[in-house]
1. Tell me which structure, out of I, II, gives 6.7 once mean projected area of the Cα convex hull in nm² is calculated.
2. Comparing I, II, where is relative contact order in percent (Cα under 8 Å, 6 or more apart) highest?
3. Given a value of -16000 for helix-only ellipticity at 222 nm (-39500 (n - 2.57) for each DSSP H run of 4 or more, over all residues; to 500), point me to the structure among I, II it was derived from.
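Every number here is computed from the coordinates shown, using simple stated rules; none is lab data. Just so it is clear, the model here is predicted, and its values are computed rather than measured.
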Structure I
Amino acid sequence: MTNPDLIPKSYWLDRERGVFIEQHSDGKWSASCAGEVLNSQGQWEWEPLPSNRDEDFLKRTRFDTTEEIVELYAKTHGDCDLE
């Protein structure tokens, strides 16, 4: 029997640098590190409280798949160790 609530929704992307990816309630994914989030340009930006996130922020920082994040991170920040 599988309980979807028990499926991990967060994974290390680069443990050495403290970067992890997580799935949000809308099914989208993000990469985070020390209060910042990776945007679609491969840059880190401060992540505001949920009530202060506008649509533009969500478009820049949310991804449809973990593969998109892994490819972008590898291209802009080097190798990663997805676990």
Structure II
Amino acid sequence: MSLADRAKVGAPPSRQGPGCQTGALLASLPEGERDALLSMLAEGSGWSAKQIHEALVDEGLRTPGFKSVERHRRGDCACA
């Protein structure tokens, strides 16, 4: 199949699955902590994925790797 044919067909469906490690962490946090993490993940927050990962480690949370944080932030994970 050529790229032109693929473009006509449309994008494939999003990934199916239980979600990513970052999404699982978000679901497990209390509301205030979840809101804080969501604000850190937001585009333009000034936080890099590595900085977010390090902050989670410093807080003693069972943390996803910084690549998981990066993929979640891009919307390129099973949560998308």
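1. II
2. II
3. II
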